[in-house]
Structures are given as C-alpha cells and as structure tokens.
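A.B. asks: For reference, the structures are reproduced in the following blocks.
Just so you know, all these numbers are worked out from the coordinates, no wet-lab data involved. What you see is a predicted model; the values in this text were computed from it and never measured. Cβ atoms are built from the backbone, for glycine too; each structure is taken alone.
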Structure P
Amino acid sequence: MAREGELPEKGHDDNLPHLLDYRFYRHANQPRNMGVIPDADGKATGVGVCGDSIDIFLSIKNHVIGGIGQIPHGCIYTVACGSAVGQLVYGKHLEDALKVTPEDVAEELGGLPEDHMHCASLAVNTLGEAIDDYYSKEWGNSGKQEIMMKKFLIITRQAGNFLKLAEWLSDKNANEILWADSVTAAHVAAAGSIDLIIIDEKVDGQPGPDVAKKMIRVNAMANLALVSELSPEEFHEASEGLGIMAQLPPCPDAKDAERLLNALTALS
C-alpha cells in the first residue's frame, strides 16, 4: 500500500487514468534533488499553463552543472518531471543541458500521457531560464555584454525533428531553446521575451499558419518561422499577412539554424 501522498506502485490500482512506468513512480515518490541551493549561480521559477510551478536552482563551475535543486508546486506529474530533468542534466556542460527536450524528460519517466506533456515542457523551460540567469550574471560581471544570447520557442509535438536545429542554435552563444505544444504555446510566449517562434507544419492537428495567428494575438511583434513543404509561391499565398520571417523544411538542420540566426541579426 502506498504511503499518504504517494502514488501506488504500477499495477496496484486499475482505476489510474494512465498506465505509468515504474520509472515514473520512482521519480514521483522519491524525487531527486529536492531543495534550495543557497547563493545559486542560476535560478528561475517557471509557471505552467495549468498553474503548477517549479523552482530550479543551479550550482555551476566551469560551465558544468555541479549541483541542482528543485522545488515543484503542483500535481504528481510536475513533481516527477522536475525530478527527471535534474537527473538528466546533473554533471552536464551547460551547452548539453540546453539540448534536453520535453521528450527526453518523458523518456526518463518511461513515457507521459499527452495531456501531461506540458509538465515536461515546464521543467525543461524552467531549466533553460535558470541557465539564462547564470549567463546573464556571468556576462554582466565579466563585461561581455556584446555577446547577445537569443531565445527561441519551438512549437511542436515532434522535438526529434528539430534536434539538429536546436543543437546548433544552443551551441551559438548558449542561445536558449524553449519548447511548447499547441496547448502551452501561448502561455510560454506570453511569459517572456521571445526572439523567434518556430512552428511545426502541424501541431496537434492544427496547421502551422493557424498556430501562427494565435501567436500573433499574444505578441503582434513576434518573429515567426514556419515549417512547410509547400513551394515558395504556395507558402507565400498560404501565409500572406502573417509576417512570416522564414520558411523551413521538415527536420531543419544546422544550415537552416544559421540562416535564421543571420536573419535575426540583420533585424537587430
């Protein structure tokens, strides 16, 4: 029998809404890295679309995460995701930590139901904000304000298709990558300044241009890039009036990432 506040072990409750892996229960019932790190080198609080939140604290030396603390506030899925993201990035270089995706968190937990993937996005995005906080302090203290880190929001349910693009972007000046799906995109976009929103061809069955329209309602000045297999002429007609900065192919790569960064630089 589970203790109060714990989930029962897998298979002990046929009324659970989802069949969860033992790895999920391990993180949910015994979450790793709980607590505050005093004088943290980087810290952030992220609030999810559901109202749950996570505080993340980082101890960093030579750009390597040597300690991580996290305090989740919310459902058991948020608890598990906060624990999992800490497990994934402990001991990693910041550039590698920034490459962690919500899908990586779900894999660490043995899978997550679709209606709770936003908890994985919350954990990953809060980690990115904590790393951003560290770099802001480091560059401010060292007089490197000329290095301009940019923030990218990728809206997709298929993070694997964007890994090459995300890895190249995160390697350049430690640009921050945020992840969202159609449910969480508006919340994430409204929570902070985003330099570029990259939208998959379809997200949860919604065409990219429809998602773009929603993003414009959140931030009329947002820079947008859309994945599309249409010809340039057809794409122009389909996206006319949306102010799309760039068309991207399925599974965009490093060359596409460089093109996007150059375009953003030209705008600044």
Structure Q
Amino acid sequence: MNLRGNLIMYQIPHISFSSYKFRGEQIRERATGLAFSVYRPVLVALVALDTFACAIAAILATYLDSQNRGHSVAQFWSRLNLALSGVSASMSGEDLIDKDQPYIVMANHQSHYDVFALMGLLPLQLRWVIKMELRKIPIFGIACEKVGYIFIDRGNHEKAQRSLEAAGEKIRAGSSVIFFPEGTRSANGKLLPFKKGGFVIALEAKVPILPVTVVGGKEILPKGSLRILPGDMKVIIHDPISVDGYTYETKERLMERVREALEKDLE
C-alpha cells in the first residue's frame, strides 16, 4: 500500500464539537428549568410576601416623609423581585436623561416584568398610569394611590380624561409620568397600535417624551403564562423627543416618531 493509502487509512475522523456544545446547552437549560420549577412556588410566595411588606412600607414612607420616598420603596421592591426571580437587568443610555427634567416616559410592553425593570432601573421619580382594577387589590392599591400613581378607568371616557389631567398635574409638580402607549402587553413582542392619551398629555404639559425599549421580559414571563423563568433583561433609553412643533392635529406624526424609536432595538 502506498503512503497516500496509509494516510487515508489512519486519517483522524472529524469531530464536531459544536454539536456537543449545543447538546450541553440544552442539558443545562433543561436542568435550570427543572430546578426553577421546584423553586417557582416558593418565588410566588416570596413575591406575595414582599409585595405586602413593601406596600405597607410605601404607605408609611409617604405618610412620614413624601411620595418621592414612597417611590424609593417601590424601586427597592422591583429590584428585590428581579433578584428573587433570577433576572439580571441592565440599562444603557442613562446619560441621555436630564434628571432635573420631567418626562413622559413611553415604553413597549411585553411582560409584567417590564414594570420591575423600568421601576427598578430608571433614575427618575416615576408616577405610573395604571388600570383601575389594581386599585381593588388590598393594601397594594392603597400604596399605589399614596405614592401618587394615577388610576385610569378605560371603560369610562370621562373618568379616563380626569385621570389624564391628574397626570398633567404630576408632571407640572416635577415628576415624570410613565405610559405603556400600547395599553396592554404584546404576545409576540411586536408593537401594538398606540393609544393617544399619553401623547395628548405630553402636548398639553409641553414636556419631552422619553422613549424606552424593554427587551427580554417575554422570555421571563410571557403574556398568558404564569411560568416564570430566569433570564436577562435590557432597558434601552433613547434620545428624548421634543414635542415642540407638534399639535393635536399632527400628533400622529409624533406617535410614529416614538414608535420608530422603540422598534429600533426590539428583538
């Protein structure tokens, strides 16, 4: 047999290490999911307990000090629940925020965990516009009211209008107000049509809109599921958008500009 034949005979077989790596990642993901399924009932109990404790703390903070102090309690509550859930949250673009400037913050919405990420990371005194149903939750609803969050009854136009006027008052007092312009969570991660209320308030208050993209929430807790999983979230702050030059008649152009900013970093 010639030398070429010997080389062919003793050729080292090709091993695809990438396939082993992929298999290892699958095994690791399954092991993590199994471990977390055991921990999940404990997590739900811990979140319920710390929500009750932090709600009482927020009520006391606003009574003894101010709504701003109550919001600090809410920030701690958000960060605590991210940590308990095994969620690593990061933020970029913080340098774009003028901390002495109130904003209308507008963020996309994919998961309940968006609230924890935004409240825990954004360095602003935030006042949320939230649905009226949350006011009925014992202790928690009172805490939201005391901290200065604004309840909106989406089924009653007149009451909803009064809520938006209250949001304008919060802005004039120096707080930033945060909206999910879609009005509900997106199941597939794509932006839903925007509601107009937040844009009207921005025009009336003459304050800039701060677009913020939140990524990763739908992998941790998607809409329609109670199966929480650990993971990573990103809060991406975009350039503030001035409302100067926009009117009620041209607010659709403003809405489209905010949509373009939010879509830029959606995965």
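A.B. asks: Work out the source of -12000 here, i.e. which of P, Q gives that when helix-only ellipticity at 222 nm (-39500 (n - 2.57) for each DSSP H run of 4 or more, over all residues; to 500) is computed.
C.D. replies: P
A.B. asks: If you don't mind, there's one more thing I want to ask. Figure out for me which of the structures P, Q the number 17.9 belongs to, where mean count of other Cβ atoms within 10 Å over residues 45-52 was derived from the coordinates. If you can, show how the numbers build up before the last one.
C.D. replies: On the way: P: 17.9; Q: 13.6.
This figure was derived from P.
A.B. asks: When distance in nm of label points 7 Å out along Cα→Cβ at positions 101 and 165 is calculated, the result is 2.9; to which of the structures P, Q does this value belong?
C.D. replies: Numbers: P: 1.1; Q: 2.9.
For distance in nm of label points 7 Å out along Cα→Cβ at positions 101 and 165, the value 2.9 is produced by structure Q.
A.B. asks: Relative contact order in percent (Cα under 8 Å, 6 or more apart) was computed and gave 15; which structure, P, Q, did it come from? If you can, show how the numbers build up before the last one.
C.D. replies: On the way: P: 15; Q: 22.
Comparing all candidates, it corresponds to P.
A.B. asks: I have 44, 25, 16 for semi-axes √(5λ) of the Cα gyration tensor in Å, calculated from one of the structures P, Q. Which structure is it? Let's see the in-between values first.
C.D. replies: Numbers: P: 32, 24, 14; Q: 44, 25, 16.
Matching structure: Q.
A.B. asks: For which of the structures P, Q does the calculation of distance in nm of label points 7 Å out along Cα→Cβ at positions 197 and 221 return 1.5?
C.D. replies: Details: P: 1.5; Q: 2.2.
Going through each structure in turn, the value belongs to P.
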